[in-house]
Structure P
Amino acid sequence: MQQNEIHALAVTAERGRLLALEGIHTAASGHTGGSLSVMDILTTLYFHTMRVNPAQPRDPDRDRFVLSKGHCTPALYAVLALKGYFPTEDMKLFRSIEGHYSGHPDMVHVKGVDMSTGSLGQGISAAVGMAMAGKMDDKDYRVYSVLGDGELAEGQVWEAFMAAAKYKLDNLCAVVDVNGLQIDGPTAEIMPTEPLDKKFEAFGCHVIHVDGHDVAALADAFDAAKAVKGQPTVLLARTIKGKGVSFMEGDYGWHGKAPNDEQYEKAVAEISARLAGLEGK
């Protein structure tokens, strides 16, 4: 992977963080921590890995993406806007009655969204169905899905992976955003799920460990997943909840809380300073 592409991905991810925070702050509502932790993953998917075209959002041969942790729509909408599916200014309409950008993904009204999600466990199940359809129709598209580690407490998740392994869905790549926190605290205390690698391997998946904030490593991991045959791939992406904003990082209190004006200005200043450094300003 060329250094200029790595740099471009890093810049785009920081812009995505700014957009996601803008939407959440304007709405005074939204899931901040998980949106920031997943930003590098979504940026790498849409700007490096996935075969998509904003001008043809329903192209039957496109790659599909399902945000199984559907509450983190600020990240998805921000990346879709940066990709060109709709104007970046639309982030000001997040969770607004004047707009279509609801707090969970809406495939009916929002261009570029492949599946409406929100109820945890159902997104990955839909992704399995999409991957099965691709196999049945002899299509070469790939299906990607991002889950939260807290979401893994849902039994439906494991039913989905059992089916994915049974039907040898090597066109499916799931990413677990392992930030270690959920709405009520550390996942290890609320419902321990480790060792995740052994669990997913026992369910018939190929497992790849990756730093969820290293865009070059993420790109390599997604490329490696394409070479896996006969089984689905799961990327265990270790991340930091609230990544990119010092006072939000590692604090589960930011799971579903919007920043006030002062906090927003401080967060924007941090990200903007980092972005200016990347852009040489």
Structure Q
Amino acid sequence: MIFSGFGTKIAIALLLLNIFVWHAVIKESSKGVLTVVFLNVGQGDAIFIESPSGNQMLIDGGPSRVVLRELGKVLPFYDRKLDVILATHPDRDHIGGLPLVVRRYDVGHVLESDVFSDSGYSQALEDEIGRKKINKIESERGMVLDLGGGAYFQIFFPDRGVSAVNTNDASIVGKLVYGNISFILSGDSPKKIEEYLVYLDAGALDADVLKVGHHGSRTSSSESFIRAVSPQFAVISAAKDNNYGHPHKEVTEVLRKNFVETLNTGDTGRIIMKTDGVKLWLESKKWLR
């Protein structure tokens, strides 16, 4: 139907009213529920989090612009705000898509470690952050991000300057908590860092969900770490039939041996988990616990 004159103004006003009503409905529906989406970005990591109060966080941005498509699937088209972006470490498969995200979205804060890569992707991200004058925060152990509604993200690593170490070794490791439900998210952190975290405080690692380190590579997922986390579910973010053979058999075996149910974005596409702080469920499946 084609509108003109006063009728056009009414139609536009009604359309805008409809949009904002639906925006309010969507925000209202998030109250009391934490949503965690492991985005399907191929061979890489990107995790979208919406807190019970509606605040939004993105951890990593995958290898390419595919993260924009994935965000478009989980956010309404008019929502261009991300309260926090956390870049676990500056490897392409984790930050390749972030310069485009920062360019397109209104970003409140960016958390990074102090490690730097001389790759073009890392420089492009820093350039976009600087151009938009976004507040940068250097992460450190003990830092707690209040995500609103009772949800928070606690940094476990790094606990020191990591500018001189391998980028994977510098990965930010943290725990997302809401009520009695928690997630350990570990970037590409290798076994030696996992075991160091077990040494520091094994009890703090206990969680319901583990984002498996380094896409299921044998360089991560030490048995002592898996036992300390003692997750019910493990999520692997990797491309189907990828060239690296991820997840490696050694990793899936240690998860199986410890009675952990494994989900893989390469098999299922994006994985959406929600919790009210008591129970945890997949969006399209029955209660998980």
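So if we calculate distance in nm of label points 7 Å out along Cα→Cβ at positions 148 and 180 for every structure here (P, Q), which label has the highest result?
Between P, Q, the highest calculated value is found for Q.
Given that FRET efficiency 1/(1 + (r/R0)^6) of positions 60 and 188 (r between Cβ atoms, R0 = 41 Å, to 0.05), derived from a single structure, equals 1.00, which label among P, Q identifies that structure?
Q
Using mean count of other Cβ atoms within 10 Å over residues 140-147 for the comparison, can you identify which of P, Q gives the largest number?
P
When relative contact order in percent (Cα under 8 Å, 6 or more apart) is calculated, the result is 16; to which of the structures P, Q does this value belong?
This figure was derived from Q.
Can you rank P, Q by percent of Cα pairs over 28 Å apart and just name the one with the largest value?
Biggest value here belongs to Q.
Given -9000 as the derived value for helix-only ellipticity at 222 nm (-39500 (n - 2.57) for each DSSP H run of 4 or more, over all residues; to 500), which of the supplied structures P, Q does it correspond to?
The value was obtained from structure Q.
Taking mean count of other Cβ atoms within 10 Å over residues 116-123 as the criterion, which structure among P, Q has the greatest value?
Top value of mean count of other Cβ atoms within 10 Å over residues 116-123, among P, Q, belongs to structure P.
Just so you know, all these numbers are worked out from the coordinates, no wet-lab data involved. All figures in this text were calculated on a predicted structure; none of them were measured in a lab. Cβ atoms are built from the backbone, for glycine too; each structure is taken alone.
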